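Once you scroll down, you'll see the structures, which are given as structure tokens.
We did not get these values from a lab; they are worked out from the coordinates using the rules stated. Here the structure is a predicted model, which means the values were calculated and not measured. Cβ atoms are built from the backbone, for glycine too; each structure is taken alone.
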Structure P
Amino acid sequence: MRERGCAHIPETRGETFIMKMASFPGGVHPAQRKDTAYSAIERLPAPEKVYLHLSNNCGCPSKAIVKKGDAVLKGSVIAEPAGRISAFIHSPVSGIVEDIKKWPHFSGQKLEAVIIKNDFKDEFAPSRNAKDASLLAPSEIAEVVRNSGIVGLGGAAFPSDVKLLPLRAHKAATLIINACECEPFLTADESLIREKAVDIIEGAKIAGRALAAKRIIIGIEDNKAETAEELLKRSSDRIQVRLLKTKYPQGGEKQLIYALTGRKVPMCGLPLDVGVAVLNVSTVFAIFEAVVKSKPLYERVVTLGAYFRKPGNVIISAGTRLEDIINFRGGLPDNVNKIVLGGPMMGQALCDLDVPVSKAASGILLMTDVERKEYECLRCMRCASVCPMGLVPRESLALYKAGKSYGGALNCIECGSCAYICPSRIPLLHYLKLSKKKLAALSCPDARSPAAPAGRTLTK
């Protein structure tokens, strides 16, 4: 019997835990469509060629250290960081570097990529000897994570070693593991928890050791209660598992921190400002494999959903083209006219099947898109009522028409809740992004100051 607002999960000792489900203000409830949640993880065959973009993280593009004609081994470094916020790139196959040239990127541009022709020998590069993680110093753990090319796998692709070695002025007493996976269709993290819960817990402990975190909290939505049991069986006084209300965007970093700790990250601030670090489930699994198994990050679990002929959760090598993935899974259905990289709320619609998947790709959706007529704003304020950041999205449209930009846009997390709920079908997120782009050069204090004007004149 489930109490309202609570979830009962049996623990292995026979006790029953009643966990209050927390949440955040705002948010929406799109249909979940988690049809692939219980499918076993499969492995996609390696393609004939991989296309590894040097722009593979949210920081500086990496610097290629190979040239055309070089032989590479599986797991060998082909590019190194070009700055602190940058990442190593490893080859997911053994073979020959066929070329280094501009190739279609999910951003819509053509960016530099290392193209490797697979020799299908699967010859691995020599790896370091695995060490007992409990004997490694925090700096040593962060170094392994950096050398393994690990970035945030929840979509942001921020280099994970930077989170594990924060500035001395900022300490993370709490490490939050994001297991919400709140976007419709996406179930890659859930399937990973079902099959690799032990490794995920160990990865969380390793990350917690690097941060010297006093506690670790794993946040997971209540529509995954059965999956949460896999984690709860292995929880301890230091590692807590908390169920959260199923609501989008529960997995947003600031929303997750508020739901689990009650702390509010300042506008334009970082989780470290409130003593918290956040890592995704797939990220801590990659940390486990890097530290314990000496495996760099060159592949990940990706959800293939919506109208795929063969949907499921599949391990895919970084650099595999969309066309190869779709062909391996039965081809492109006739009714599909939209391909989304990521989830339907925050994902990127693509127009080129030559685009390869990156480390950050959590899902690929084949969808049908119907043209929707846009109507005048009704001033109903539904957009404001669901905004998890407390913004008034309709202002971005009104100010845009007046030649100005909406100052609050800098705090927009681009979740798309406003556009989803709008009865007039106005693409409010589009206008928020336009304002954000115009305001990018302004300092954050201006945007969050109570005295800041509601709108600023757009500059050409």
Structure Q
Amino acid sequence: MGGVLVVDDEQSMRRSLIIALQTWGYDASEASGGDQALQLISQGLFDVIITDLIMDGMDGLELLDRIKNISPSTDVVLMSGFGTIDRAVTTIKKGAVEFLVKPFPLDHLEVVLQRIFDQRKMRATLKHLKAVLADQYPFEDIVAVSPKMRETLKKAAAIANTQAPALILGESGSGKELVAIAIHHLSDRAEKPFVPVNCGAFPETLLDSELFGHAKGAFTGAIYTKRGLIEEADEGTLFLDEIGEAPAALQVRLLRFLDNGRFRRIGETRELSSDVRIIAATNRPLEKDLEQSKFRQDLFYRLAVTVIEIPPLRERPEDIRALSQRFLQIYSKRQQKEGLRIHPRVYQLFMKYAWPGNVREMENTIEHAVIMTDGPEIGLKDLPPKFHESSGERGFTMDEDISLASLEKKYILSVLERTGGNKKRASDILQISRTTLISRLKNYDKQ
């Protein structure tokens, strides 16, 4: 069974609990105070710690705080001979799973421990299921058909349950925030806030205030005390998009927060703390910024404990068709045009296109096409003008003086090209039989 540590400065209480725990089959250890307990915890993690509230030296609440910093997954039971509702509420708020009033029946403790270990087993099972699902298909909101993207998401799933900062690298529109959200939802912080902030969207002074908050009167216009996003993200994840745009002064403050989890609001001297996991992202080549001293080297290495690189869309062509279908489904439903299809020629053009704006550009392209099409199928004519230019095709035009026979030939070949060489569909559009169409094409070949 699991490991349990008993912390109490009364030897008789410790010994009676140790004997009971060993009788129930637990691997039990003891400590006479907070300092000794922390030493044992540093040597090996315990599943559950049972500690007295009032002890000489470090009391139970301080020990609880220290335990949660060292080993957040460890469950703590506090006990005291001076039990009040207020004390019980305080301990539970600080992260204890149970508050026991001495003296308590040993069979009650046995029931409490059984419940705690049942819940731990359930959490471990859910974590395992998450990991299995993540390995098979890590993030349901992200299309990943290509080997490159699947490898990227596999790495993201692997770091989800760590507490270390992460740095996501990728071009604009490649899906950095989606990956950050998915990491958050796969982590132990999933039920807590995910707070995104774009570092390039605020002036320097305003960004400082947004992140760290400010006191009333700290600067002109600060008419009330404001909590920063770091406080709002407590126990959750703070996503710093475009971290390369962060000004130098803010980089210093971020580094200090990453080192010890403490910060001050602008205009205050009192230090606050927040338990936040930082995920940063950038589309900038930070290595160049490091060389030019535009980005702090120490902050870079602090953020880059784990690095996730998202490949641009042009390097994962296997995802293009699947992404097109995903966005077609979304926007055809939104525009009440369910059942729309994408013409094969459009897919061919998509595969040749460089997609400088990556997934975001594809999403905008499909939305545009869905709005513009007036038929059951999205064709080249429904795409934004840049695609007409990149295709190098003029299609069927009537701006030349040509004979009727030449005009007919040009139109038939244009329709055939638009249908991707599908003679049945081309003959339906031309309202002639397939046999007649084939006959005309043979004649054109002889000309």
Structure R
Amino acid sequence: MTEAGLQAPARRARSFHLRVFGCQMNFYDGELIRAAFRRRGYAEAERPEQASVVLFHTCAVREHAEERVHSLLGELKRHKRARPDLVVGVVGCMAEREGRALFEREPHVDLVCGTRHFQALPDQVERVLGGEERVLLLGEAPAPVDQPVRDLCGRAPGYSAHVAVMRGCDLNCSFCIVPRTRGRVQSRPPAEIVDECRRLADGGVTEISLLGQTIDAYGADLGRPQLGRLLDLLAEVPGLLRVKLITLHPAYVDRSLAAAMARSPQFLRFLPLPLQSGSDAVLKRMRRGYTVDAYRRRADLLREHMPDLELCSDWIVGFPGESAADFAASEAALRALGFLQSFVFQYSPRPGTAAYALADDVPPAVKAARNQRLLAVQHAVARERTPRMLGRDARVLLEGPAEDAPGHWHGRTGNGHRVLVPERRGCAPGQVHALALAAYDGKALVGQWRG
């Protein structure tokens, strides 16, 4: 933000600037926030100095994400002094976690809004403009976050879209702040989800990611888990070619769900099923609710129904009490379970979680080394798994031109492997084509056009 920006009058009349941090659910919520303001006639400003309302939609999973928001809020102080009518708001998980303390640390913040009040944000801005010095809105809302018919004007055009099927989490993993910041599970009715997906497909969307903190628990609060039924219903949506699930918990995987995934013509057989650690002792301290052997049985069940299934895992390294032997067990589990992809995070103590009471006793340098080591093991495992696809035909969904391979497009097979294919006339993002998988360059498969 520049000094010149302090004097720039353009687009300040009923305009908002939204900066989103964190997970896919946060970016989906960002679309809901954009739609809410656009319905009220607000224009979206590209830069904060152009806007009359500046909002940060935040993440609380790691301390670094919160400190980044505090840094950006600090940059806005002089803008607030120059323009006292500028409305500054903090929204989402960090707002829910810090609450009123945000006003104490950042006195120039006008609005703190939690995770279940997005639809009310324009009204809260009006309260600030009407003279209320500070507006705090946390906890449960009188109405669900997701309206029966979603206004799609807040999403950017494109072949891929996100759809939330549920909110919150009923589990209590010791390291996780989500149950506190997002509340308990609230599942959307299946008919609302199917309608939203149908309208997106009618608008040209061919790939939809269904979102939930523990998406395989979808529907449990409505009487029984219903994710399998939802997949069956989505199979009837014309034009919807691929359905992704984000994210699952091993405890909710059963034979019925595996069978529904297997019969779905759209389900992406690349499944995020986080293990978190290969040590039973660490898993117990994490309160994950399973052992490594129990996880393996769930993975075997899924692969029994879908032999071509690929799995993706999250891992936390340096969790309190993690010994060298515990970490070695994670390396062994990664190899034995054959994950295609992993996301590795160094443990970050979060106030408000059960693990916060544990000693953060793994030195930062050890955490960093374990992070790099586990990523190296994952890269080696992926390089072993991917060539097994050679010689097959695969239906590949094109994502766009490949920046790392000029003259090629890239896409994904139906089980998540990246494919490069020579560009040809008529290529468009979101198309699905049958390709012959002819080569592997060490990073991606190389496909050949059929016909």
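Of structures P, Q, R, the largest value of Kirkwood radius over Cα pairs in Å belongs to Q.
From P, Q, R, which structure was helix-only ellipticity at 222 nm (-39500 (n - 2.57) for each DSSP H run of 4 or more, over all residues; to 500) = -7000 calculated on? All intermediate terms of the calculation are to be shown ahead of the outcome.
Values: P: -7000; Q: -15000; R: -10000.
Of the structures listed, the value fits P.
Could you figure out which one of P, Q, R the value 0.65 for FRET efficiency 1/(1 + (r/R0)^6) of positions 145 and 281 (r between Cβ atoms, R0 = 25 Å, to 0.05) was computed from? The read-out was computed on structure Q.
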